[in-house]
Each structure stands twice: as structure tokens, then as C-alpha cells.
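What follows is a set of structures for review.
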Structure P
Amino acid sequence: MRVGIVGGLDRSEQSYQRAVRAMGHELEHHTGYMRGHASLELERLVDRSDLVVIVTEVNSHGAVQTTRRLLRERSRPAVLVRKLGLSRLVALVEDHASALAAAPGR
């Protein structure tokens, strides 16, 4: 499973990467800054990810709105959190992986 995170603290990315990788998944991070090609990168992240977590506290308003719109267009739920710590990320990934495994046809 691929997990996408939009926003949050850049300094946390390496610990997120290690934790998600240890669970057997991949992680991709978008800072939430929306300059230049950032909207295209955000769209690609949404397309590639099975779970997208939007961190609202450290994020641009435009990135939150754009990500929610992209997820809505693709009929995927938006997971919004104000802050994202390592234990919260692990819990979100575990819950989503369990839901995918329990889904019919999987």
C-alpha cells in the first residue's frame, strides 16, 4: 500500500518513512506549498496513493482544498488531521490496511 501525506513538518518525513516502510508499505510526502509544478505533483501523489492523509495545521489552505477536491473527484475519502505524530500515522495505516484486507473481492 502507498500512503501519501500532504502537509506537516518536513523534519518528520524520515521517521514517517522508516515507520511506514517497517510496516511493509511506501510513503510519499508533499509539503503543501503550491508554487510551480506543485499542483501537478499533488495530483500525482493522490493518483498513486491508497491512503492520503491531509495535515491541516502545517499546510497551505490551497493544498488542503486541492487535495480534498482531487480525492472527491476520485471517490476516495479524505483523512484530515490537525497534527500528525508517528503513533497517529501508524494507527491510520494499520486501520486502512485492515479495511482493505477485509473488503470484499480482496
Structure Q
Amino acid sequence: MNQPSAGAPVSPYPNYLAWSITVTVLTFCLCCMVGSIPGIVAIVYGSQVNGKFASGDEAGARRASENAKIWTWVCTGLAVLGLIWMIVSFFINGASFLYGDALQEFQRMQTR
């Protein structure tokens, strides 16, 4: 005998919530608050997917899933750019310190 499940129907459309939350926090840490705004938009769209599907709005659930995916990719791109920017600025600042030390040493050698 088959018994019906007690929970709401599971949406066939992914909601991207785990990915969008993770990348939003990562972008906030790497970039700035402005960089995490697309992630917040992705979280909002992702949280709508299951509710719309459960209420019978399958087209709305699909649109919300697609929008969540787009905004999650935008936020992922900003997180990658933020990471690249941090690495480049780390090496540029490190190189400028090394250049300053080398210049001071060169000037000391010339005054001897």
C-alpha cells in the first residue's frame, strides 16, 4: 500500500541557495559590501523557488531558479575578481616594500 508523503512537493528546479549564500559571504570577505549585493539578490530568488512550485506556479519557480542562477554566477565572478585583486595588491604592496628597501640600500652604498 502506497502512502502519500507528508511534506510539500519537491521542486524539480534547483534553488541555488547553498551556492548563493556561500559566494555572498565569500564576496563580502574578499571584495566589499557592494560586491555581495548580487548574492543577496540570488538568495532572494532562490528562496522563492520551492514556495512557487509548492503553490502550483511552475513557470514562476522556473523563472526564479533561472534568475537565482544568473545572479549567483554574477556574484561568483565578483568573488573571483576580488580574490585576484587581493592577490595582485598583495604582490604589488610587497614589491613596493622590497623596492623601497633596495632603494635605501643602494643610496647607503653610494654615500659610503
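Nothing in this text is a laboratory measurement; each read-out follows from the coordinates by a stated rule. Note that the structure is predicted; figures quoted are calculated from it, not measured. Cβ atoms are built from the backbone, for glycine too; each structure is taken alone.
Structures P, Q were shown, and helix-only ellipticity at 222 nm (-39500 (n - 2.57) for each DSSP H run of 4 or more, over all residues; to 500) at -27500 was computed from Q.
If you work out volume of the Cα convex hull per residue in Å³, for residues 39-78 alone for P, Q, which one comes out largest? Before the final figure, lay out the partial values.
On the way: P: 61; Q: 37.
Structure P comes out on top.
For Cα extents along the principal axes in Å, the calculated result is 38, 30, 21, so let me know which of P, Q that is. It traces back to P. Consider the structures P, Q: one of them gives 19.0 for mean count of other Cβ atoms within 10 Å over residues 15-22 as calculated from the coordinates. Say which. Corresponding structure: Q. Comparison across structures P, Q (criterion: distance in nm of label points 7 Å out along Cα→Cβ at positions 71 and 95) gives the highest value for Q. Consider the structures P, Q: one of them gives 32 for relative contact order in percent (Cα under 8 Å, 6 or more apart) as calculated from the coordinates. Say which. Source structure: P.
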